[in-house]
Structure I
Amino acid sequence: MRSLPLLCVSLTLCACGAAPTPKAPAPAAAPAPEAVEPGPFAADATLRWRADGAALRVAGRWVLTPADGLMVPQGDTPPGALRFSSLRGREAMLADGVITLDGERLPVPSWFEGRPVAELSMTALFIDEDRIYVHQVDPEAGEATCRVRALAETEWRLPSGGCIEGGFLQVDALVRGPGPMVGVLSSGEGVGDSTVVYFDPRKGQGPVPGPTWASVGPVQMNLTAQGGTAWIVTAQPPGAATAGPTPHLYRWDLMDGKTEDLGAVPPGASPSPDGTLAWIENGAVCLRAPGAARRCFRP
């Protein structure tokens with residue numbers, strides 16, 4: 001009889017009088033992003049960041065400054081022309097064998113005997129604020145060469161350390177980075193290669209630690225103006241043999257070679273030097289800085 005009260009207490013606690021444990025409320029669903037008002041740009045409009053990250057050129061003509069949200073027309077870019085810029089924001093354009101910089105015209109001759117400039121593939125970048133590097137490829141001969149010109153001089157000189165090289169002969173783009181770092185995008189036989197190298201015109205080229213970035217689709221790359229980070233948008237993870245269904249943004253630490261997958265991004269997204277993404281959505285230009293909400297702009 002002495003154990004009965006204990007049994008009753010136990011039953012009361014377990015089945016009779018205890019209030020049910022309240023369930024945690026379900027997390028609120030994230031609000032859907034607001035619809036983007038239509039803009040005038042095609043889905044495949046070119047997006048090219050200035051090397052200092054302070055401006056974005058859209059469709060070759062419009063320039064967006066993210067700091068104030070202004071988008072204004074600023075000179076057309078002829079078909080086949082290349083715009084490139086320095087880390088201090090100086091912008092030049094290479095077109096039809098001439099570089100236009102600060103209102104001056106710098107002729108770029110062919111460095112292949114008997115081959116006109118129109119038959120060559122060319123790309124260029126600022127080595128620093130005072131020197132420009134131009135890379136020429138003769139696709140028919142399967143050869144490449146280069147020259148460097150100091151802006152205070154008139155002569156193009158062959159670098160004593162040799163030319164910049166990518167994974168393939170055809171160099172499609174060169175990306176200005178901090179110090180001697182240069183991003184190199186090259187292609188051949190339907191495959192692309194993306195890498196970053198140390199380059200000094202006198203000492204030549206040296207490797208930067210990191211994975212192999214091969215791809216069969218479009219790749220966008222940018223480098224921080226200071227420090228050592230590369231941002232790469234590609235649908236093919238580093239070292240993978242095939243591409244995935246959607247592009248991802250990767251952060252590549254150029255000091256230790258480690259990479260981080262930051263997730264899926266819109267097709268055609270272009271990273272800025274600080275990792276801000278730009279893409280076209282419903283004809284408008286949309287930007288998203290790391291950890292910030294999307295902002296969209298129209299002229």
Structure II
Amino acid sequence: MDRFEAASDQEGLARGRATIASLQLETGELDLAEAGILQSIEYCRAAGDLRRLSHSIGNLAILRDVQGKYDEAARVFSEAIQLFQELGDKMGEAIARANFSGLLSGLARYDDARAELLRALATHRETGNRFSEGIVVGMLGFLAYEQKDLAAAERHHRLAIEIAESVNNLPSLGRELGNLANVYADLSRFDEAEQCYEKSLAIHRRTGHRRSEAVTIGGLASLQLQRGNLKEAQQLLRTALEIDEATQNRRPEGFHRCELAVCLLKHCDQAGARESWRKGIAILREMGEVLAAQEKLKEMSAACCEAGITPFE
């Protein structure tokens with residue numbers, strides 16, 4: 001970057017800053033990523049590099065989604081999609097639509113999310129992009145899981161795993177193994193779930209995807225909680241929370257704090273449970289996770305009833 005600045009090379013600055021910011025976003029360094037993405041957008045505009053500008057705007061949309069700034073994220077996704085269309089970049093447009101679907105799914109706009117994914121999938125299959133096809137198939141699986149269609153979710157995740165293995169996409173393979181584990185856990189296929197979680201965790205640690213590592217550890221914790229292994233579940237959740245905080249991954253942090261509260265309550269630590277619950281549910285509400293917060297309230301109410309105390313709010 002110093003060399004580009006010394007030479008007043010706007011194109012080089014745009015290219016370098018965009019690359020660094022993408023890596024920071026992937027590794028969860030959100031403060032650095034935000035500064036880098038905004039700087040990248042500035043450099044791209046100055047250099048007239050519309051292709052990199054479109055990708056930087058897409059990264060800004062992903063960042064705003066992760067930060068829970070959903071209205072702004074939706075606006076920026078639309079801006080990125082429009083720019084990709086103007087450039088005739090069908091691949092970039094498809095990737096942006098798939099990422100936008102994640103936001104829509106989180107807002108329970110499932111039909112809109114599915115429509116975006118199917119458009120993206122059609123483009124990837126038309127262009128023979130198996131790498132991105134596998135990612136979108138996995139996202140369709142997650143959407144099915146959110147809608148409680150476990151058979152469809154299992155089918156999509158198995159296909160996504162097959163594609164990820166064929167193109168050697170390790171980050172996607174790690175995510176899909178974790179997603180399939182979630183399905184198996186819901187089907188009470190606990191041994192298969194644990195095997196998939198362990199494989200997923202090994203891949204995330206190998207590739208350095210810390211945010212995904214924390215999500216997978218949280219999945220293992222939920223599995224241990226289902227099996228009645230409270231001590232193991234508590235240890236795993238604390239490990240996941242350490243990573244959530246380090247990577248500023250707020251949504252999973254909210255889930256993990258709520259789940260830790262249930263675990264602590266079952267372990268007869270009412271004070272610790274109440275504090276963890278207070279922080280976790282506040283995060284979910286702050287991020288507009290209305291449905292998720294309602295689901296966690298049901299779980300906590302049941303745990304409080306079992307413990308013979310007034311439900312936390």
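No lab work stands behind these numbers, since they all come straight from the coordinates. Values in this document were obtained by computation on a predicted structure and should not be read as measured data. Cβ atoms are built from the backbone, for glycine too; each structure is taken alone.
Could you tell me which structure in I, II was used to calculate helix-only ellipticity at 222 nm (-39500 (n - 2.57) for each DSSP H run of 4 or more, over all residues; to 500) as -500?
It traces back to I.
In terms of Cα Rg over 2.2 N^0.38 Å, which of structures I, II is highest?
If we compare Cα Rg over 2.2 N^0.38 Å over I, II, the biggest value is for I.
Suppose you compute volume of the Cα convex hull per residue in Å³, for residues 46-117 alone for every structure in I, II: which one lands on 73?
II
Match the computed value 1.00 of FRET efficiency 1/(1 + (r/R0)^6) of positions 54 and 94 (r between Cβ atoms, R0 = 25 Å, to 0.05) to one of the structures I, II, and report its label.
Only structure II yields this read-out.
Compare mean projected area of the Cα convex hull in nm², for residues 78-165 alone across structures I, II and report the one with the greatest value.
When mean projected area of the Cα convex hull in nm², for residues 78-165 alone is calculated for I, II, structure I comes out on top.
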